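Given below, in the form of structure tokens, are the structures.
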Structure I
Amino acid sequence: MTTAPDEGGAALVPIDIAFVAAHPAHMLALVGGAGLFPYGPGTVGALFGIPLGLLLATFPVAVAAAILIATFLIGVWACRTAASHAGVHDHQAIVFDETWAMAAVIAFAPAGGWAVVAGFLAFRLFDIAKPWPIGLIDRQVDDGLGIMLDDAVAALFALAVVAGLWRLGFV
């Protein structure tokens, strides 16, 4: 179980399996409880995105893009709701953004195991390091949109790295 201070910093809200089960948005935002993993929950969330991305890669590009747009909007709602109920902007247990972003990277990356590995490593690097403009978005954009948008931009950066590696013949 993890806890998060509310906006005033006084009360603690337990972020546990009961929190996950308390609301559908919590279930989505914490990816069914994957965000409760005590070590590297963002990495765990990203790992959950790999099979989803592999599935999306089997669809026509327009269909995969439409699914990703729809799930981005659902993610904004779920992350906003879970963060509000937890009393903290972007609690580490909220990992839908990492799951979604990793799925997006894999859905549009070239096929192959090395592309998946490179996409995963590049996404986690950009998500953790938060270079400009990812860090700016993380600090300046509030609510569920901010939670989702910084990871969406990190996914675009990761996809650019994978595309460059593919173009050079490395993946």
Structure II
Amino acid sequence: MKDNTVLTPHFKLREFTESATALKQGIDNRPTPEVVENLQRLCTHTLEPLREKLGLPIIITSGYRTKELNDIIVHASRKSQHMSGQAADFYVAQGPVQGSRVQGSRELLIQAFRLIIEDESIDFDQLILYPNFIHVSYVSKEKNRHQLTRASSNGAYTALSRADALALV
């Protein structure tokens, strides 16, 4: 699906809906209008402000997932916010995106993770630092929990206090 709908200046709908797994499995991963609104809120309140502050491209690795797509993804939560368009997984590119060779680094992930926590203009519901990407979600200003978590490469999750999250190196 090639949808060039602009969600915010740096994000298009297709970045959140294109899925190699969905394509391979013949799954229609088109979002409903409600899901598009949720993705727009996620971009407006979280991803776009982060992109502006970092000055570097944010590469979406997983965005919206239909229930059917989510059900076949290994280790995906059965209550995943990806299914409502309220979550995205991403990494930060080290420079301008050219072609398909994009590099990111652990240092940039930690920088982005800390910036989301520290910057009052960036709001979020859940923020999980994985070894190679960040999961972030946004529900609404009133309902966001500001939950901080670190995921290890062996699949273990550790809840973090704000101080512990900011101390990550």
Structure III
Amino acid sequence: MFIIFGMTFLISSCKKDKCKDVICQNGTCNEGICNCDYGWTGTLCDTKKSEVFLGFWEGELNCGAFSDTTIIKVKEVENTVDSLRINTVGFLIEYSGFSISLDEYSLTGKINEDFKTFKIGPDHIVIEKFGQQIESNITGKGIFVEESNELKIDINISTAFVNLSCSGEFKK
């Protein structure tokens, strides 16, 4: 009996801990493989899935009657894995003799669970123009197209004067 117990102890004590040298940064180790927390990827769970969206994207934003070469700047919201801040650089709307720039406004983005698409807004902004306040509601969506490394964006701008639907394809 002592021999059986001793052999069992010897065999079980030789079993190597596969997670001993694996440091999962944002997840847990199971049998030597990191299981990443929500919003994280990579061998050691060290890459935010949202990183595909981040950076400066250049392209043409087409709003029907006019289009404009625009840069879309996408940043992460600190301490989150699925929230974005979206700004335009060089986007100017000209309508009925006046122009509105969205460059000074930061739009909100919420990444969907697939981490390939996101929702913009709804954002309520007030634009000061000619001593008047123009209330605007902005909504939209975006999608990261992995095959072409493009960001496709649709933005809807609704004011008392105009409703615009804009869309564009952007590259880093």
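Coordinate-derived values only; no laboratory data. Here the structure is a predicted model, which is why all the values come from computation and not from measurement. Cβ atoms are built from the backbone, for glycine too; each structure is taken alone.
Which of I, II, III yields 104 for volume of the Cα convex hull per residue in Å³, as computed? Structure of origin is I. Computing relative contact order in percent (Cα under 8 Å, 6 or more apart) across structures I, II, III gives 14 for structure III.
In this comparison of I, II, III, the computed figure -22000 for helix-only ellipticity at 222 nm (-39500 (n - 2.57) for each DSSP H run of 4 or more, over all residues; to 500) is attributed to I. Of structures I, II, III, the largest value of distance in nm of label points 7 Å out along Cα→Cβ at positions 32 and 64 belongs to III.
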